[in-house]
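The following blocks contain the structures, represented as C-alpha cells.
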Structure I
Amino acid sequence: MGVDVHILIRHDFYELEDYDKSIAFVKRTIDRFKDIMSINGDYEHFELYGRYDDEIKFSDISFRIPLNGVWLYLRKGYWNIWTGRHACQVTNKFNGRLHISDLAYDTAQALGAAEAWYCDEFFAEDCDFKTFDELKEIAEIKYGIIEYPYKELMKYEDNQFPDYSPFYHDSFEQRDE
C-alpha cells in the first residue's frame, strides 16, 4: 500500500459556504470538460456528488473525469485532484513519459490553468478547509516548494525511481523547451 499523489490546480472560486453557487461553478467546469473532451452525457456520467455541511458551512462537491478516472474536489481557490496513482510516480517514467505531469498538464489545460502543484494525499486532505494561498504557505514552511524538474527526470530510464519531494510546483515551462 502506497501513498497517493494529488494534483492541485488553482481557480478563482472561494464561496464554498454557498452551496448553490458552488454546484453551479462545478457544473460549469463539467460542461467545459464535456466540450473539450467531446463527452456526451449528463452530470451523472461524471458521478457528480454534492452535499452541504450546515455545521461548518462547507460545500463538499466532487466529480470524476470519465476518460482518466481522476476525481476533482472543489476547494477554496483550487481543485484538489485525487489521481489514484502512487506518489512515486511523480518522478517515475513509464514508456518514456512522466504520466503524472502529463495528467496534470492536460487537466490544467482543460481547466484554463497554466500550472499545477503535486503533493501527497495526507497533505492534501489536511488542507481541505484552507484556501489555496494558506495551503501554499503551509507547504513552503513545512517542505519548501521545488520547481518540478521535468527535463532532469526525462533523462532517467523507464522504471527508475528517483527520489521525490513532498511538494512540487509545475509551471509546465520545461516541457516546451
Structure II
Amino acid sequence: MSKITFKNCFPAESATITDFLWSLRDDFRFSTRDSVAEITDLLFEKGGVIGGYRDDEMVGMFGYFFGEPGRDYANKDTGFVYIAGLAKAVRRAGVFPNAVRFLAETMAQLGIHELRCHAAENDAYTNRLYGRLGQPIGTEKNRRGDTCILYANNVDTLLAVLGSKKHIRAAVSVTQGGD
C-alpha cells in the first residue's frame, strides 16, 4: 500500500471532495449528491478542507469551520471539525494519528487555539476515534437533530501529545463550553 499524504484543499477541488463524500453516503446518511455539494461549498465558505491522498486518489478528509456552527461561527479561534471520512480501504490502517497531526499543525498555523468536533452519541466508531482526539465537554444537537457528544482539546496540547507517546486524552486542556 502506498503512502497517504495530506494537504490543504482549494475550492477548485470541490468536485473531488463531493465525489469522495458521496462515496461514503451510507456512512453519513446522505440522500442526494446536491446536499453533499452544499456541504462542500459551506466548508470552503466558513473554513476549509484537508484531503488525504494515496497517489492521486482522495482516501480521507477533514472538513472544518472557523468557529462552531451552533455559535453562529462567532468563536473564530476554535476550529470545528464538521465532517471527517476515511475510505473503507484505509480504515484501521493507522492513518488517523497522522491525519490528526496534519490537522492540528494546520490549525496552529491558522491561529486556531482549540479544536472541537462532535459525534452522534450512538456512533461508537466515531466516538472512539474522537475520544482519542479530545475530552468530552458536553452534548449538542447536530443539523439533523441527533444528540451528539462534543469533544475538545487545546491545539498546542494536542500537538505536544502527538509528538510524544502519551495518550491524547491524558493531556486535555480546554475551556469548558468556552468562547
Structure III
Amino acid sequence: MVKLRLWLLVALGFLMAGLALNIDLHDFLETPWYLWPWVPICALYPLLLALNYLYFLRKGEFSRFFLGFTVCGALGYGMIAPLFYILYMAEHGFAWYELGNILWVWLYAAQAYFLLPYVRGRLPVWQLGLIFGYFLTKDLLDRFSTTWSYVRFDMVSEGLMNITFIALILVHTGFFLYLVKRSN
C-alpha cells in the first residue's frame, strides 16, 4: 500500500510539474538561458518531490542532499506564498488566480512538511554550501534581475518586493541553519 501511495505521489508530482511548466513556459522564454536554473518554482518543486519519491522507491531511502534541497525550497516557498499573495492582493484586489497560487504552492509544501523528519544525517560542508548558495543566489536574482515575472513585468511595488525578499532570505537562512544543525 505504501508503494502505491508513493507511485501516486510520483504521478502527482510529474502532473503538477507539467502543468506548471505549461503555465510558466513564457518565463523561461523571456529569461536569458543562463538564468534558467533560478527561474522555476512551481514547476521545479513538484518535479523534485517526484524524483525524491522515485529515488526512495529504488533505493529504500532518501538522498540526504537531494531531499534537503527539495524540502528547503518547497517548504520555504510554502511559508512565503501566503505572505506574498495576500499582500499582492491587498495592492491589486482579490483574484482567484492568486488564491489558487497559494493553494498550489501549499500542495507541494505540505508534502515537504511531511518529509521534513527524513531530512537527517550529516551533509558535507560543500553540499550545505551548494544548498545555501543556490537559494541565496535565487533570492538575489529574483529581487534584482529578471528571473521573477512579477518583477520583470513591474507587477509589484518596491515595498512588496522588499518584504518578500527579506522574508525569503530569512526563511532560506533558517532552513540552512536547520540543515546545519541536523548535520551535526
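No lab work stands behind these numbers, since they all come straight from the coordinates. Computed from a prediction, not measured in an experiment: that's the story for all the values here. Cβ atoms are built from the backbone, for glycine too; each structure is taken alone.
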Per FRET efficiency 1/(1 + (r/R0)^6) of positions 12 and 124 (r between Cβ atoms, R0 = 35 Å, to 0.05), the highest-valued of structures I, II, III: I
So if we calculate Rg/Rh (Cα atoms, Kirkwood Rh), for residues 60-99 alone for every structure here (I, II, III), which label has the highest result? III
Say we calculate mean count of other Cβ atoms within 10 Å over residues 44-51 for every structure; which of I, II, III gives the highest result? III
